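Below you'll find the structures, each written out as structure tokens.
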Structure I
Amino acid sequence: MEAVRDKAVVVTGAGGGIGAALARRFAAEGARVVVNDLDEAKAERTADEIGALAVPGDASAVVPAARDALGGAIDVFCANAGVGTGGGPDAPEDDWALAWDVNVMAHVRATRDLVPEWLERGSGRFISTVSAAGLLTMVAAAPYSVTKHGAYAFAEWLSLTYRHRGIHVHAICPQGVRTDMLDATGTAGDLVLAPGAIEPAAVADALCAAIEEDRFLVLPHPEVAGYYTARAAEPDRWLGSMNRLQRKLEQAEGSAS
């Protein structure tokens, strides 16, 4: 991909899963990659594997150190780090705060550092790993669903605001992906996500296709487009179908207890 060859790329949450797959693909396409993860050992393992640079730490504050590691500029930033916080309104305040901080505010903080630089030179690329939950929702996970909607809204706002000034934005919205996060979703993930789960490399493939086509919305599961259309066109019917999933979940959890 000419769009990323020789470019300076940062991928957060790249110690494993989707982030590691994105980092591998960018490195294979000839980019200079910084691997960021809160887990230093995981960041270094991925970086060593692909010949990249490891800059471990909080994704909310990685831009200055990553910029230094890459020689002064960042061309592509992948806001991939995320937390899959479950529960409903009764989830602890700390869980809600963590979901907002990692799933939304880390993106905002990165762009505060990056957008002025990108506007000055007339180019830049921001990639947000959102989730289909940002377009739809996820049963049993209010903090995750709400904040992923926020992440999608922020990516959308960036695109509509800056696309005429050379900033390209992509929102990746997969359903189930075979990662540690999917394993942690329990019965809800088994019911909704696991049956159609794909490998992380397939997400990287979908992103590369979107970059080549300069397309905002990245749907590794193409069927999500139909669900999203149905949600907008017939919200009550869509909510009814989701409520049926909720009832199935309650039955499954009840039978397991």
Structure II
Amino acid sequence: MNPGNSGDAIRLTAVRKLYGKRDNQVVALEEVTTRFGRGTFTAIMGPSGSGKSTLLQCAAGLDQPTSGSVLLEEHELSELSETELTKLRRDRIGFVFQSFNLLPVLTVRQNVTLPLRLAGRKPDRDRVARILEQVGLAQRSNHRPAELSGGQQQRVAIARALISDPAVIFADEPTGALDTRTARDILGLLRHSSRAAGQTIVMVTHDPVAASYADRVLFLADGRLAGELHSPTAESVADRMTRLGAFADEGPRSQPVANRGGQR
């Protein structure tokens, strides 16, 4: 690893992503250069079709950029074989998505420990118990997903992302289907993982209040970076999004996750 980059968990340099054939190409990302420091919490926002999810997928190694560089810790993702990339995602990356992606036949504990078992690692009972306690599911460890609320299922997904002690957690609209109180709790968990455990959180969201839990907000428009905001408040994020035309493009928005009065 280059010592000068030791503070970065992820570094993107001149990343382009094109879809479609030459005569009918769509530019999803255009020369995006940015970095995500270790132990930081970054929200990614922008109008519909601005490239938010594409940026997250390229940074996580779920999609391959057309050109440019993605460095995750000391690993240049384009130089890894599919097997190496799978192992890196399994060992160093956690994923939290709006759809939860839990296996209905497994209990909470089994869903949480599944990544370790797939990697051939025996789960540490004490660590599993601590993480279930941390996400408020200690009393639900033997329940199956159908017996849980949406918020509890999302907590299972977060616990599953935390179990392998990843360097980076990618979250794509993790609170989009949750009620206000549950969403606030989930965002608090993500922020705690960043501040207490030193994990890097990268979250795509459409909600200014959700973004206000982050240390920094990156704004995208038409596949390009359109600025960033440090120490964001819900009001400052909403103002920037309005100037990008995001709310007009996306139509009626869902209710924000909480009214925090613009305070961090």
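So the values come out like this:
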| quantity | calculated |
| --- | --- |
| Which of I, II yields 47, 36, 28 [Cα extents along the principal axes in Å, for residues 38-165 alone, calculated] | II |
| Answer label among I, II for the case where helix-only ellipticity at 222 nm (-39500 (n - 2.57) for each DSSP H run of 4 or more, over all residues; to 500), calculated from the coordinates, equals -10000 | II |
| Entry that produces 25 once relative contact order in percent (Cα under 8 Å, 6 or more apart) is calculated, selected from I, II | II |
| Computed 51, 45, 38 for Cα extents along the principal axes in Å - originating structure among I, II | II |
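No value in this document is a laboratory result; all are computed from the given coordinates. From a predicted model like this one, the values you see are computed outputs, not experimental measurements.
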